[in-house]
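Presented below are the structures under discussion, each in the form of structure tokens.
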Structure I
């Protein structure tokens with residue numbers, strides 16, 4: 001068996017969007033909005049030994065039942081992964097790759113929200129091993145409320 005190969009080919013912002021459906025009226029409210037953050041990880045084998053791993057963050061802020069803003073960013077990485085035992089591939093793609101991509105996502109989410117004129121939302125550190133294990137057990141994607 002050849003030596004294992006794990007190379008980062010590229011990390012890139014795949015998608016970003018921000019909506020303010022109730023502006024400008026909602027911006028005049030003095031009440032603090034509730035913040036809900038959803039995170040997800042998706043991996044796809046795009047070629048022999050080449051995987052795209054995407055980490056998505058959706059941040060929604062609301063005052064009562066009205067949305068202040070809804071931001072979604074999808075950060076992706078292309079990884080060359082070869083000669084890894086099959087029983088370890090899930091962990092490499094579901095834990096190691098998202099850990100590399102996530103810091104870029106955190107920065108892009110904070111930047112997008114700040115450039116829209118809001119205080120930045122800083123995504124917390126994530127334990128991707130725990131998230132992966134939950135997904136393996138059929139649990140839903142974690143939701144973080146601040």
Structure II
């Protein structure tokens with residue numbers, strides 16, 4: 001029993017420590033998001049076979065990522081975290097309401113795509129194109145392009 005309590009305490013501490021650096025936490029979420037989107041993109045482009053179960057798993061993972069981001073947007077973008085090793089544009093802090101609106105649309109579109117459980121590649125393309133559009137809108141306004 002002691003080992004179980006110690007393990008739970010360690011995990012709880014590790015979970016709270018992850019937010020000690022909001023820049024690293026939001027970068028980790030975006031990298032995870034990019035990896036999942038990359039898997040779906042391969043299916044959409046015909047570079048990977050369509051597998052309904054695998055697509056649904058990926059969409060659910062994208063939804064979990066979006067929900068975590070949504071639930072923690074305030075702690076991921078606190079004042080002062082706009083400087084340092086980040087590509088988050090100052091526009092986020094200047095227009096937090098606009099940033100949150102785009103993020104909420106993204107979350108709703110990801111949830112809709114996952115709930116639809118696309119039956120084929122064409123259905124996946126429709127939802128994925130909407131999600132990709134959300135990403136593009138956010139990146140154009142709220143992200144600094146690298147080099």
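For which of the structures I, II does the calculation of mean count of other Cβ atoms within 10 Å over residues 25-32 return 15.8?
Answer by label: II.
One of I, II was used to calculate helix-only ellipticity at 222 nm (-39500 (n - 2.57) for each DSSP H run of 4 or more, over all residues; to 500), giving -7000; which?
I
A value of 110 was computed for volume of the Cα convex hull per residue in Å³; which of I, II is the source structure?
The read-out comes from structure I.
Taken together, the values in this text are just the output of simple stated rules run on the coordinates, not laboratory data. Quick caveat, the model's predicted, so the values are computed rather than measured. Cβ atoms are built from the backbone, for glycine too; each structure is taken alone.
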